[in-house]
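Each value in this text was obtained by applying a stated rule to the coordinates, not by laboratory testing. Just so you know, these numbers come straight off a predicted model, no measurement behind them. Cβ atoms are built from the backbone, for glycine too; each structure is taken alone.
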Structure I
Amino acid sequence: MPGLEDLYREIILDHYRNPRNKGELPVPPAHKAEGHNPLCGDEIEVYVEVVDGVVADIKVRGQGCSISQSSASMMSSAVKGKSVDEARKLVRAFKAMMSIHEHALEADAENEPDADVKLGDLEALRGVVKFPPRIKCATLPWNTLTLGLDEATGS
């Protein structure tokens, strides 16, 4: 579906050129998590503020390829205003989409994605699975978000 691939490419480029939620938040009350991919040089900082179990605010900073930076922008837009539980469900669903192996996720219920989670624009990154080395670029912001949520919630 070339038309759909073109649309997805435009969504990715838009997030790369016009990143959402870019910047920093004061620590505290926000929690800062850092992630990097030494193989390609991608760096991500996620600032997440959780208030009453909700991602009240999130900012991202970083440098790297268009996939990592677009994924960070899309991730921040997707989880802002969601409960921590909803954000974690999005992480699982996104990582399942990025998985090129059917059984790459552990088989326990905690890591199984919820079938009812809708990824929306995040689907634009589905094509990354055709390029296995780039999967780490796309998942880096999500892994970094998980670290930030763990710190913010004491999990």
Structure II
Amino acid sequence: MSPDKNKDLVLLFWHTVYETREYDRVGDFFHDEGRYEDVPIPDGTGIGPDGIAYKLRLGHEPVEAFDHEIHRIVAEGDTVMTEHTETWKFHTGEIIPLPFLSIHVVRDTRFMLWRDYSNMATVLENAPQWWLEHIMKADTSKFQPNN
């Protein structure tokens, strides 16, 4: 695909994740061997459509609402880079603006790689305790359901 079409795919993905929050559709954007690497989280890689959808659902579903602001999006070849801020809004009143740099690598209209760079301390220092406990109870084996 062209860089512009790759950029459009990433924009549709962001819309699906943050605006319509259709987590059941997230896996449709990835190849079977596609990877989601949340760089600051050890052992946090989601593999395959189901593993990636599970990982995203785990962290996002308990969040009441998101604001998502794209500052820059750049595409070259098969790679799209997005500088963006997710603002997480919890039903208990906590609001966390979280800046990201995300990289997507596109092959044949789907993602082979999604890599997020963020400062995890921002979340850990500001998220409600109940959310942190929810995350700590996660079955991380579901991040890689094909293994």
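Given a computed value of 17, 51, 30, 2 for P(r) over Cα pairs in 10 Å bins from 0, in percent, for residues 59-138 alone, which structure among I, II does it belong to?
I
Once distance in nm of label points 7 Å out along Cα→Cβ at positions 11 and 75 is calculated for every structure in I, II, which label goes with the largest value?
I
With helix-only ellipticity at 222 nm (-39500 (n - 2.57) for each DSSP H run of 4 or more, over all residues; to 500) coming out at -14500, pick the structure among I, II it was computed from.
Source structure for this number: I.
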